[in-house]
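Got some structures for you, see below.
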Structure I
């Protein structure tokens, strides 16, 4: 999927610019003072923090759904973020459908 290439390049570039002084100087030479380095560092920290939370959620959700390899779901969420959570939800619904579970109405019946 092309979005993976763009996401990987974008986050990698932001990370390098936030950590490397020479990369920051090149970036600043192109953009000027439009974006402060502190804002870029905050974006990188927020991105990593969100991905870490998504990873923990994916691990527990995959376990609760009884899916195979919950650690792989967590690692994927750490790397790719919310698209993995959407896929996890679809996998959970598919698993529920194969077990014949229709949701709360089936339990009440």
Structure II
């Protein structure tokens, strides 16, 4: 279902000349799907090491925020909407905060 929605968003985004906006949405929601799969694996078996499992979850979360933030910044630079100037920095900050969380756990 999500794949169908992603294809539709990308198809309509490209038709309207807004590929970066569509890409930012697809990347963000794909990262949410990835987080869900990390949290509850499809095979039902979690990693035996809780720390490694949590690290993987935070890394996927950080990648989602940073990737979406980068695509939102590109959308803003390409003139796809002024709202992206507000969204992109927030996404990047959330990604960096997740990375800081990881670095504080390893010390």
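Each reported figure results from applying straightforward, stated rules to the coordinates on display, with no laboratory input. As the structure is a prediction and not an experimental result, all values here were calculated from the model. Cβ atoms are built from the backbone, for glycine too; each structure is taken alone.
List of remarks:
- Read-out relative contact order in percent (Cα under 8 Å, 6 or more apart), computed value 27, structure in I, II: II
- For 5.0 (distance in nm of label points 7 Å out along Cα→Cβ at positions 32 and 72, calculated) the corresponding structure among I, II: I
- Cα extents along the principal axes in Å from the coordinates reads 47, 33, 12; which among I, II: II
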